[in-house]
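Values quoted throughout were computed directly from the atomic coordinates according to the rules given, and no laboratory measurement underlies them. Keep in mind that what you see is a predicted model, and the values were worked out from it rather than measured. Cβ atoms are built from the backbone, for glycine too; each structure is taken alone.
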Structure P
Amino acid sequence: MKRILFIDRDGTIIKESPPTYQIDSLEKVNFYPRVIFFLTKIAYELNYDFVMVTNQDGLGTDKFPEKNFWPIHNHILKILKTEGIHFSSVHIDRTVPEENSPTRKPGIGMLTSYFHPGYNLEKSFVIGDRLTDVLLAKNLGCKSIWINPNFFVEEKNLSIEKKSLKKIIALETDSWERIYEYLKYSSSKRIFQHKRKTLETNVKITIQLYGEGKAKIQTGLGFLDHLLEQMAFHSLIDLNIHTIGDLEVDEHHTIEDTAITLGEIFHQSIDKRGIERYGFFSLPMDDSLATVALDLGGRSQLTWKTKFIREKIGEVPTEMFIHFFQSFSSSARCNLYVHAIGKNDHHKIESIFKAFAKALKMAIKKNITNQLPSSKGML
């Protein structure tokens, strides 16, 4: 579903022009500081549709002739478009406050088409400098980003206390840089949950790909818990894993199904638009050196060049490490190359998991294109 930024024009993209507040000459067009730079970054990096919603009091009347409005308005849109800032729709209300028109912000009369299953209003925002913009967000079921809230203008026919809108206002700021940072943060902070239950295991995983590296791992195998904690910490992926397996039989099903479920949720949660796709990292740990390279291109393949001397590390059979990565590669649909050398088996496998984490972090990193990283146009 599409997420939308409903963006006010005057006071948000360009500065207000008191006392008439009519932008009817080029001399009055002054863009809000750094708005073009950060709107461009939002357009390229984040997945939002831009919709302009503006009240233009009395447009088309003798007090505000259309011949004074359209050349200026189209000039503003042209400048924005040359920087990659495209508005899918522009909604302009011409009424004055005394008319109490349902099309005038905070009314939603012009915006009813967005109440559609194709749009995710709950994850959308209204960005504006007026109280009417905040109330528009409330009426749409969005959140509000209130820009320049300290320059508060009391609007006619509106008597409402600011504190009553606390749940609606997601951010108050006078900075477009701060708006960009907030939207980027909120876009990436998506939490996914996945369960896989068989007659042998019951696995529950919660993941947040762009997190802080927090982990809560319970598989019943202490050394596997330790390795997965290292993976979370060094990838900055928040990871909760709870596995109940038939350890009374052996460790195989627990390790295998944990890896399968982890790969499945990773595949489900990643938005591949704008990711780097490839990750590679070499990591030393005392006597050991591990190299991991991966491709999130949709194909499954594991190349494993590592040998162990010990039969087990902790409660984990060393033969299960290749099976763990094979299961992950298959369900995450990624290519994996793993190579490690060294004398100490503990160091070798721990360096592998750390290098794997660093490679994942590199591969899921977002760039400015917001395009699928494939010349084929699909992954």
Structure Q
Amino acid sequence: MQLALEQLGQKVGAVQHLYPLDLSLQPGAVTVLLGATQAGKTSLMRLMAGLDKPTHGRITVDGADVTGVSVRGRNVAMVYQQFINYPSLSVAENIASPLKLRGGLDRAAIAQRVKALAERLHIDPFLDRLPAELSGGQQQRVALARALAKNAPLMLLDEPLVNLDYKLREELREELTQLFATGDSTVVYATTEPAEALLLGGWTAVMDAGELLQYGPTAELFHTPKSLRVARAFSDPPMNLLEAEPAMFGVQLRAADGAAKAAGAARPPPHVPLPAALGGLLTGRLTLGVRAGALRLDQRPGDVALPGSVELAEISGSDTFVHAATSVGEVVAQLPGVHELALGAPITFHLSPDQVFVFGADGGLLLAPPRTHTRAY
């Protein structure tokens, strides 16, 4: 299916839910809608499904205008945040329901398809149970299996894992990635989590406050966000944003108000050397973006040092997230391994100039991406 949105927008009363946007989905691929709550992801998916009508613009499928076609007239499968199953039907009957409605398959073929999907989603021991007898995670797997059974050319998943516990989310993400890779559907998957977008791969559309900010291959957007707004949306923990101004052979970081005293750092803000080719682009007030994973404790040749003091150290899985006050403001570092750091203890982060983003003052557009990449979560 080739789904295209042309100047599609939605306004409810005086509130603009979606600003006019153009988006042509990659057929047979996964497109992730990435953005914070109220970014417009659900509004956009409802328009794609035919549940709502746009205020302006149109939707085409394989070149045919389907803007006014209701959800009943479209071959679409959708899974919501809240798992929705038929409570009076068994798990097997829930999964089989779209197959029976479509027709063309005998009872044996339907049973075989149901069993295969249940096995892939690890719910085959529960085929005879009612949804109410299952856990939340198992019920969501049933809803996913029913959507997959429909084998619709367009599958819409609106944050389907958000209400599940962490371990179950991790398991289902991996399973869904494999299922999408082997299917023929064009998949649209909404999430607030950048790590989920990277895991699913494919293409990503970054949204914010009803606007489509950027669309392209997921890895490309992560490594080359075209603006500060995209960089903020595609960073978890948030990207460190440091004020700077042009200087000889690079940029000079600017001291943050009151930060030097809080950090106990006597030295002036550091100079960050950058390629000479950027000289003509670096004018006015600049912003340097530094991902949390780019800050290290070990020093390497050519590094820039950021001394400061520890404000918070959080151990999460195999990483430690360290919040520190420095002369250029508070920064967050994602350090591999477990580090026990006392509050207020002095600390010095090291950063390679090759791993900074340079954003301009005019709309925060990206002037230069990093020359080397940090690990993607």
**Q.** Which of P, Q leads on mean count of other Cβ atoms within 10 Å over residues 19-26, largest value
**A.** Q
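Work out the source of 26.7, 89 here, i.e. which of P, Q gives that when Rg and Dmax of the Cα atoms in Å is computed.
Values: P: 26.7, 89; Q: 24.3, 78.
Answer for the origin of the read-out: P.
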Q) Out of P, Q, which structure matches 4.8 when distance in nm of label points 7 Å out along Cα→Cβ at positions 11 and 195 is calculated? A) P
**Q.** Winner on FRET efficiency 1/(1 + (r/R0)^6) of positions 35 and 107 (r between Cβ atoms, R0 = 35 Å, to 0.05) once structures P, Q are ranked, highest first
**A.** P
Q. Here helix-only ellipticity at 222 nm (-39500 (n - 2.57) for each DSSP H run of 4 or more, over all residues; to 500) has been calculated and equals -10000, so which of P, Q was it run on?
A. P
